[in-house]
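S.K.: These are the structures, in structure tokens.
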Structure P
Amino acid sequence: MGQISITSKFWGRYRGLVRTEMIPFQWSVLNDQADIVIEKERNDDSIPNEKSHAIANFKIAAGREKGTHYGWTFQDSDVYKWLEAVAYSLREKMNPELEAKALEVIDLIADAQEDDGYLDTYFSILGLDSRYKRLAGSHELYCMGHFIEAAVAYHDATGNEKVLNVAKKCADNIDSNFGPEDGKIHGYDGHEEIEIGLLRLYRATEEKRYLNLAKYFLLERGKNPQFFKEQAKEYDGPNALNGIENLPDTYFQNHKPILEQETAEGHAVRLVYMCTALADLAAETGDKEIFEACKRLWKDVVEKRMFITGGIGSTVIGESFTLDYDLPNDTMYCETCAAIGLIFFARQMLRIEPNSEYAEVMERALYNCALAGMALDGKHFFYVNPLEVNPKKSKLDPTKSHVKPVRPAWLGCACCPPNLARMITSLDDYIYTVQDGGILLNQYIDSESHINVGNNYVEITQETEFPWDEAVKVSVKNSGVDAIRFGIRIPSWADEKCLIVDGKEVPINAEQGYHYLDIEANGKASMVLKFKMAVRRYYCNPLVSENNGKVAIGRGPFIYCIEGVDNGDNLNNISLPADKKLEYHFDEKLLNGVGVIEGEAERLVVDNGNSLYFTETIKKENAKIKFIPYYAWANRGENEMQVWIRE
């Protein structure tokens, strides 16, 4: 795309935090050097949480150490996502010490790779004869997909050829084992991801075999829903998540061919990773049937199965979608990885269709559910992002053991922390979409950019204090031989909008949410977009039974919540009548500086002693209410939290 330098105060803090705190901390965890307690993400005795052992697994597979494999079958992916985050961090700011660690890891991965290109420490240590034979739970292709993503990112950032060669060798092994030809495996991994990696490798190498293999994996999925069960019947090897193949076919998006699927089903992360690859494939090939399948699934997710925070996944059972409008606040899943996957999906959809809905869902998931996955110190993380928490219920109600009231330092299943690190460090890839002859401005982020559009070299400067500020100034200079079309997103969450171009206010004429300017060859333009970020009340479709009679509060990209530390215990006793006004102000001393919303509310008075039921009307008293942005909750100790409040 070009070079994009983020200068945003808000995002600069996060990106600096990832570079100076999160990446080093995760390195110590992966090497089992961190003095921390690793928590199980829910009450489940099968979750390995004694240590990470991820780097040690590679050393054992490489023959550098003696021992056996420890951790999930997908433990390798923690290392790969760490390496990808490092790649983006080095792209932003070169750091010799960090680069040395990355090169050390690349050498280790290369040593652990088998001579034929196969790369998976689980089976390299426990038995290569069993590779590719229990794909429902082995995660072999999933892990290799994450490595390929990391390798392409590292090669793009540094020019390192060794890591790209390891990735190509890895992909070639997969290509020699999978496909429609006789003698190959007619199947795919239980967790989509390899498809994303192969498509990135195709763009890096222009080797069409990788594109074709990604397409094969996607379109083969669901043709034989019994594939995983058939493999398991013949399997005689290491555990590899024994029994996972007995989950419903929908869990794997394996119930019918992808192009015939109408609704978002199964494991939420799997679904959005599948959709990310599917949309990427549609963007690369121009295949309209594939794009229509993407749109069907997108529409079902965002219109019927997405929480107001951008979270997805309604149940802990299978970390899955359930049914339309089933969005419980206190037993949901809303995995951090799922919100990140939705952001990935949105980015690919923007490559196909310039529709601001994709950018706004991206924004919603980014500023709310994804950011909530990490504490403000960069060293504590949520796997699950609830919309309502009572700490006592989390501890004593077995159905809520996955709903943590505070972020653990690390998790037995540690997919989310390194995923969030690579998301934040690659944020510059999500600000703009480059299309034929044009650029879309999707996210308002203070930055300086140099972007190639065909034969044109375009310089773009954004000046804004967003997400707190109510304006963005954009300067565009087209140093090229062709005119370009520049589209700026007009936010739907703003009640009042004003666009000033070259010093003159112009009518906003939004096409699918973007206002376009034609900038001539060797031309330039300056624009200021102003938007009123009023405090908004959001209501749910009444088919979401949990939220009938309730209201959620938002401002700009943020959804807000109330916490016990500000509002006392028993938050469920608070109500916010429709006639009560709310006021916004910025508190620079609170939670590293946040916008706060305060106002008058009412609270039920519990004055009937120990009676469980009674016939008298419950009294109310006036009360103060204070909201903070959802992403910042659980940074002041253990307490209650709610997003949806009775009105």
Structure Q
Amino acid sequence: MCGIVALIGSREAAPQLLEGLRQLEYRGYDSAGIATVDAAGLHCLKAEGKLVNLTARYEEQGAPGQCGIGHTRWATHGKPEERNAHPHLDGSGQLAVVQNGIIENHRSLREELQAEGVAFRSDTDTEVIPHLLSRWLRQRQAEGAVASPALLLEALQQVLPLLQGAYALAVVWAAVPGAVVVARRQAPLLIGLGEGEFLCASDTPALAGFTRTILPMQDGEVALLTPLGIELYDGAGARVQRNPTLLVGTEHVADKRSFRHFMHKEIHEQPETMALWVARHLPEGALVALPLDESVYEGVERIQILACGTSRHAAQVGAHLLEQLAGLPTSVFYASEFRYAPPPLEPHTLTIGVTQSGETADTLAALAMEQERRFLVADPSYAPRLLGITNRPESSLGRMVTHLLDIGAGIEVGVAATKTFLGQLLAFYGLALSFAERRGGTAHPLGGGRTPAELRALAEQLRALPSVLQQLVDDHDRCCAELAHLFADTQDVIFLGRGINYPIAMEGALKLKEISYIHAEGYPAGEMKHGPIALLDARVPVVSIAVPGSVFEKVLSNAQEAKARDAQLIGVAPACPDTELFDVLLPLPEVDELLSPLLTVIPMQLLSYHIAAHRGLDVDQPRNLAKSVTVE
């Protein structure tokens, strides 16, 4: 979960490396470093903490050279200290490596190298790589090999089979100041083609302003970058010829505008996100129009969804919609658990992977495993059918699956997902309407389904929601800012919801945990009395989502149970006599219960944001978290 950049060309590398890292800081921000190479040797700068510390060090000391690598870290092995920051060097200090991922067998490799007399300076798994490369290069040079870009490439190709796990890495060597070698295995890495220079990075924002022509590396590939061009090789060492592609999308540069934090800006962008989605996918005269091939829908009898974190909460709402609108049995799995305890195979199954970054390691691995085990079944009814939902169509997910839904939310910098969560919800609304339309649009006597008239009415309400959402964001921004001071000393919060809003209660709890560091849990409201009620007293606020519909009265009854235990009640509900029991009301307009998650999530996001901001916390880059989770 780190950011990598590597540059070679005809201008000083360090400024471009630092700018690339600035664009990738959402991927890791507990330490950073760069290494550049020129005729005088290798120059390495590191700093603990945010990138600004590294920038200050560069301004003091400099780092000359037209070739270099950079890294912004999210710690996995070793505390976020300067000695654990990347790049990591070999014993001579002439070879540097940056890496994203985890080397799972690093301990045995470290012990082997230590037995040979190698002294390690860090606690990281990455440091074994420069020492392995250096050992191989010394052996070859002792045999008479001459330092060259080809020798450095060969060294990496020989060392990679020794590494177990996932990685994206870049290497420079002082002996060959005109070369960078890079490699990827189960971690993203893209090469950007500029004019007489090449920039390699772990995500597209680092390429913004540099080029729109990219060459995404595929799993197992190794590349040699020199000012003369790119040499690309597969895992077997064979030369690969592949044409570059154009970076799609219009928003790849982050701009905070007048907002204090990116998260605040991104919450306010949600009405626009929804308006764009409505314009694209809910055309007048049609129920819904998604850019999916008909083969996605044909013969599907069940759906399974694989996701993690916030994406899993969106998937749970999606499962409710697919079952209630289209009558399709749908199961949601933690992607990290699915890999190790997959359900029995069923025929005619659509598997959906949901990841905002398109790079979530657990989700990608679970999809790959599902695809592989279905390929082993001769019966065509068990053939893999994979659909991805992401905000990054150019990601690893986009290259893995046959069918893709781009939520089109634009770049999101805040680690705590907001507008991408809304985009994922909208993708599931579109998918549920599409399946419902193709399955006849009739109510199913055994449960699930809606009539054509009901589906049309739902689509019409969706078309009208962007303006409703805009008013809701504006109103609740003020309300939640005023409420934040009430949570100054709060340590625990309970979120309650039922039916389609139970996942929103969990999402509200997750947001509060992520950015304010307050312990919070989301429960089905009916389950509170089966244990969680023991936690309630005057010090534990309860946030209750109560939307008119099938469970409205039940949720209000559950809220009364909390009120009887002296808990402060915060209601996310329409203003009416029934909701007067709440101590504080965050009012909602009345909509169809099935559409309510698009509205109820707004107070959750804004309340969490303002509590964290009121506490003076780093809202956009909360401790221990990273935007793109590329390790298991």
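Every read-out reported here was derived from the displayed coordinates using simple, explicitly stated rules and does not represent laboratory data. All of these numbers come straight from a predicted model, not from anything done at the bench.
S.K.: Tell me which structure, out of P, Q, gives 14.4 once Kirkwood radius over Cα pairs in Å, for residues 279-374 alone is calculated.
M.R.: Corresponding structure: Q.
S.K.: Between structures P, Q, where is percent of Cα pairs over 36 Å apart highest?
M.R.: That would be structure Q.
S.K.: Quick check: 1.30 is what I get for Cα Rg over 2.2 N^0.38 Å, for residues 383-470 alone, calculated from one of P, Q. Which structure matches?
M.R.: Source structure for this number: Q.
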